[in-house]
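Below: a set of structures, written as structure tokens.
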Structure P
């Protein structure tokens, strides 16, 4: 189970790191043209998009680095919980915009993050 958790955590960290870096370094107007999955940026200010990107980058780092360095590994489930809160917000925005297919993807991420948080807080803690 520990190996499965590391795989899921690594995939989540990679996804959030890439997504967060994109939000931090690409202008909001350019993000919106990436396709339907990025049109949510039309509803937010540039600062809010960059803030979400910063949270995603910090969450991605928090999913992996504390456990790898064995320094405050309690940060791993806390990072997963924080990213889960971000995904609740993302799913809410998708629901309000009527983007139900994309909302389903957000909910898959949410389930994976809750799984990591539950396992690392509980039976498979470091």
Structure Q
């Protein structure tokens, strides 16, 4: 597997543990619909959270969360619509970004950005 994929999976594992420790229930991981993949789908306080996990080894080209562009947001919204339909969820939804930034010593900083965006139609 390519190094960037290993890094991404490591970030997703860290993010999943973080959410679980914060009281979230993980409903799905790497859920796909069409061209979209939702890294983590969680549930807490009757809200379904669609979380995009971005992992980087440095911030030279921007912080990890800077890479969730409008195209990615639109794909996530389309996948979320399908998931909500399939689960018949009648409550609130939220889109979060979890940023994992590693330094050269493989120590990381995690930033959980709740309600990071609301995709436009």
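Taken together, the values in this text are just the output of simple stated rules run on the coordinates, not laboratory data. Since we're looking at a predicted model, the values are computed, not measured. Cβ atoms are built from the backbone, for glycine too; each structure is taken alone.
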Margin query: By the measure Kirkwood radius over Cα pairs in Å, for residues 60-99 alone, tell me the structure among P, Q with the highest figure.
Written below: Q
Item checked: Which entry (P, Q) yields the derived value 37, 26, 17 for Cα extents along the principal axes in Å, for residues 28-75 alone -> Q
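Could you tell me which structure in P, Q was used to calculate helix-only ellipticity at 222 nm (-39500 (n - 2.57) for each DSSP H run of 4 or more, over all residues; to 500) as -10500?
Source structure for this number: Q.
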Notebook entry, point to check: Hey, P(r) over Cα pairs in 10 Å bins from 0, in percent derived from one of P, Q reads 13, 44, 30, 12, 1; which structure?
Noted result: P
Checklist line | Parent structure of the calculated result 16.1, given that mean count of other Cβ atoms within 10 Å over residues 20-27 is the read-out and P, Q the choices | finding: P
